[in-house]
Structure P
Amino acid sequence: MQTRTRSFVFVALVFLFIGLACNPFAVAVAPTSTPPSAPTVSPPVASPTTAAKATALPVPTTFTESTVKIDALYFLSGTPATGGTSAVQVTIRRAAQPGQLRVGFFEEEVGGTGSQWHATGWEAVILGSMLSGIEPTDYEFSFSVGGRIDGPSAGGLMTVGVLAALRGDSPRADATMTGTINPDGTIGPVGGIPQKLEGAAKKGKKLVLVPVGERFNYDMNKKQSVDVVQVGKSLGLEVREVSNIYDAYQQIVGKALPRATVSTSAPQFPSRAFDRLKAKTTEWYSRFMKERNQFLSAPKAIQQYLLADAQAADDLANKASKDLSQGLVAVAYFEIAQATTMERKLNIAGGMIQRYSDSGLNSALSYLQSTMSVQSELNAVVDQLQMLEPKTVSDVIAIFDAYSELGAAQGLIEVADGNLAYLAKNAASYTADELLVEMMNIAADYVAASDYVQLTRDATDVEMGFGVTPAPKPEKVMHVADALRRAAEANIALFEAIEIEDAARQYGLSADVVKSRLMAVDSDYLTVTASGYGLATLSKRLGEGPKAAAMVFGNSQNVYALSSGLIAKYYSLGAKMDKNMRIVSFEYDKALGEMLDFADQRARELINLCGDDIPIPAILYYENARANRRGSAQDQLTALNYYWQGAVLAQAEAFMSGKLSPK
């Protein structure tokens, strides 16, 4: 069973405790706020997303049943740490009754596998199916394991196994690999490589693939970093670094994994989409200035207290204006929307502080209640989405994207409602000042939910009305949505197993306490968790069927990308964070660079594969990814998430339009 030498979640908890210990009413001092400049914009882009005609991927070999054998590597921490292999048999057969995705796990030892292994298997099935262009609901997948193994580090190898079984290929008996698998097929870093190499040598392996950037890996027995290539040579092994599933498949199987031949040019918005998004950006700028003027009318003492955050909002709004003037309309749109949300939160906080100071806690509570009308706004937008009739595959993808915002909004409302109910029940255990701080946090969640609702409206206004391929049959939409839901759930289960549950055990806390505290300091985990709540609530309202399928897919693609980012941040890349929980560097920065390069290439490839079926939201995410990857370490991880979201949406569109489907 693989273990980690540290838990980054605990770092989050430590900083949370530090934050709670600080005086919440300390005065923030910052330079005088500079008013944002009025937005200007360069001429709109006139060209369509790609002029190249996409070529369909070759389809996997048709078969009734196929089995491949691989040997997964593991290590066990202890004194000494040891490594070994577990035999894995991957079997895929045609489903007797297509339409229901089935994945089975079999073991030869009681408790031989764990939840992390199961989640990794689900990820391998979903990604392998997407890369092959098949509907996974047409097949049954199973993983049979000898011995004991757990953890995500065999994700890359398991995906190779799924792909080989689908294609009727046989992996090399003397080769194996270690590395996690990401949504776009990049291979993520892992631990315990020196011990895993020892296990590979005992099994008679000759070639071992390791994630790029991990030539030097920590040896738990020697208590130092070692050159794994040299360690491999001493054991009679050839060790090679690998960055993505295509390279891994080539070296493990000895054959190239077929890949679409498309234009590699950077995708661009059609002029009509550019103009629509520019108009929405201008609308958000107007909202921002209204909120900013309200903030400037607040008492000077409140402005001074909130000045640092106000300056941050101004800086972001100015950056949005600059980016818009350079034609980076998608980047400017997200930036000004975020700046507006920040400014709205400041005004709510300032209003509550003022009322608390003037009239006491009940007056502040009344002001909080003014933010709670967002649920009725959300319900109205749900009704509007239900009435939409998508004409093309591109329209379907646009509705998917709209629902991703709506699910996050619904979830944030439920998080805020739950926190408010808890606060009311336990008010006696808080001081008045502490109650005010908690109420301000709750109000901030309602504000964020309201702005997510507005983003939902924007998504359909901007992104619909493109493409040429008619909307797919409802059954196909449901199959795609169900498959991605499983992938998202597997990702969440994997993250919580390797980090949340580990931290809970290590520090004697319940998993729920760890989850709650991590949500308080990590906005991505808050969104992932909130989207899960939102999906459950909206599912009850919408029931089952094609309308619900769009909602399921929209939430799932968002959660899939964000949860993959959480795994990369806390597990694979070794993120190092400051006291404000912002990432300042990565232990495996070379691996991150390779992941970003491949993610950019993969997103371009999939967007261009769609051809005339232009995936507007995928281009929106792609443009933001390109802008963020040039920034800080935190921005680079954000870029990775954007790349993955764009890739997932574009791949789904290519699949539903027949460009990835078997002929």
Structure Q
Amino acid sequence: MTPDATENRLATESSPYLLQHATNPVNWYPWGDEAFLKAQREDKPIFLSIGYSTCHWCHVMAHESFEDETTARLMNERYVSIKVDREERPDIDAAYMNFVVATTGSGGWPLSVFLTPQGKPYFGGTYFPAERKHGMISFKEILDIMADKYRDEKETILESTERIAEALNKSLEKRWTGNVDSLDLKPVDKFNQEFNAVYDRVHGGIRGKPKFPITLQILFNFFQGKNIAESLHTLRMMGSGGVFDQIGGGFHRYSVDESWLIPHFEKMLYDNALLLEAYSKAFLLTRDSFYMNVARKIFQYITESLQETKGFHAAQDADSEGEEGRFYVFTNEELIDVVEDFTLFKKYHGLIPEGNFEGKNILTAPREPENAFSKEELEQIRKDDLRLLDYRNQREHPGIDTKVITSWNGLMISGMIHYYIASGDPSVKLVALEIGRNYLEMARKGEIKRIAGKENLHGFLEDHAALIAAFIDIFSITFEQLYLDTAIELVERVNMQYHDGEGHFSRGGTMNEKLFSRDFRVHDAVVPSGASMFLYSLIRLHAITGEKQYEEMVKKGLMEHYPLMEQRPVSMSLMVQALYAWVENNLVSIKVPREFANKNSKLLEIHQLPVFNKIIFPASDDSGKIISCQHYTCKEHDSVGDLSLELVDGPDTFG
């Protein structure tokens, strides 16, 4: 199909990010052979631009440069230009991001990289302005300089890119190559020391700004039963701040200030999936309705704004009507016109006459609303929140990135199951199982895809690992054997495609394209790494099945990555959690009669025990007893109450 005269080759793509650039005057190519063959045939360098649809600075650079005819003419004359959606191709993003970070000391999006026709990078950066400002060189100047450099120093560049690729691969290998004879809990101790050293005791989270959610650290704290006050404090500060959409639900990506007031307004599925789990567990631990209310609003946002038949959409943009945050902020005049009791509304939501954000207001909430307002006042606020939400919904909504990404949906399935456990709401379970069945069908067909409906894009390690975890979670509340069997089958696929047999995991595996730089990432970023999700799931599967092979894989994986855990434990929270569970053998295996699946209240009651290092599965016999095993010791219990006395009220009381 030939694009229209007003469109480039991105017009035939399905990625919302690539389609945003389909009418640019730049002659963009999607990543693929056509672009590389053209560059090699014409001996032109490649300009590679990587971003995603809800990336604010990607939009800025697009408006300033990629929509500019003069800049586009320069790009078309001197380069073959390629656009990549980093969420579709995290392998490409990781490979070139590693190069940019290694050569400049920092990275981010948009990622802008200059390549040889063979795809080897020789220069890179992030956002470049259209004109010189703040000491930054202009994008047009960079384009000329890098094209001239390739033309005039081609042989030198070709030689240096080979050396750079080799050095980068060796550097990456050093990060994960272990040399230890045994495992201990030093990384756990160091995690706790570092967590407390950087913790913001006023605002929660990590000291300084911008402030990102520390959800994986919080979840590990719940698992290990330490730093509980700090974790709950962080969740309360976030849930009462502007980083949480107080009337529409869902968390924004991060806060630009240290008090969680002013967000970067995009909303990501993965953030909300992990935070749904965290707030659900916080409620089980405290029985404080604050945490349940936040979890409920996350769930409502996800199901009302991001759900479709195949699963959940990836994200919602920060911008609308050409302005970041326009959809979410209000003038006092607007609020006076919309709500019934403005005086009460102003007090509850922290409004000030001059506005708290560029003359307008971002809504916040009190950290302990039940103590500050009467039931009648809270009911009035709830009514006015709904009035304001109706008013807001008449505005132009921020765009939705409609990609249905497998790993992010796996995280959300797990998040919903934890919310179902905390709330006991059967409708939540139905949604989780509906999406879970879609992915079960995908897995049973024989291959996991990265994007639902995009058959030519193979899944990555994290897609398989997140589904394994989600299927184990579904099995734990339904006892449906097919979910457990499929999780075990996916483990075998990971073994064949992503695992080298020595404890290392390739992100792309054997089915995906081989790039100039291999990606064996094990540290957690905004989502847990595929390697850490996989290893922790193996520990859970070993508890259920007793399979010896899983023991060997876990031990190898943890030993190979132990040195990196010791160096950077806070950035490897889930793998440190796996290490803790393995070394201490402290995962509580709870075997219950299979009939409990039909007695939903009993099974739910066990799940609701505020012990977060447990795995629940049906016993192989029909003794009618509940059996708990931990630290190589098993005990029988006649009732859930008896089990609770042992796990929650005993000498090792959680928290």
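Read-outs: derived from the displayed coordinates by stated rules, not from any lab. Small disclaimer: the values here were computed from a predicted structure and weren't measured. Cβ atoms are built from the backbone, for glycine too; each structure is taken alone.
One of P, Q was used to compute mean count of other Cβ atoms within 10 Å over residues 79-86, and the result was 24.1. Which label is that? Matching structure: Q. Upon calculation of log10 I(q)/I(0) by the Debye sum over Cα atoms at q = 0.08 Å⁻¹, for residues 87-470 alone from the atomic coordinates, which of the structures P, Q produces -0.52? Matching structure: Q. For FRET efficiency 1/(1 + (r/R0)^6) of positions 191 and 303 (r between Cβ atoms, R0 = 30 Å, to 0.05), the calculated result is 0.05, so let me know which of P, Q that is. Attributed to the structure labelled P.
When helix-only ellipticity at 222 nm (-39500 (n - 2.57) for each DSSP H run of 4 or more, over all residues; to 500) is computed for each of P, Q, which one produces -19500? Value -19500 for helix-only ellipticity at 222 nm (-39500 (n - 2.57) for each DSSP H run of 4 or more, over all residues; to 500) corresponds to P out of P, Q. A value of 12 was derived for relative contact order in percent (Cα under 8 Å, 6 or more apart); which structure in P, Q was it taken from? Considering all the candidates, the number was obtained from Q.
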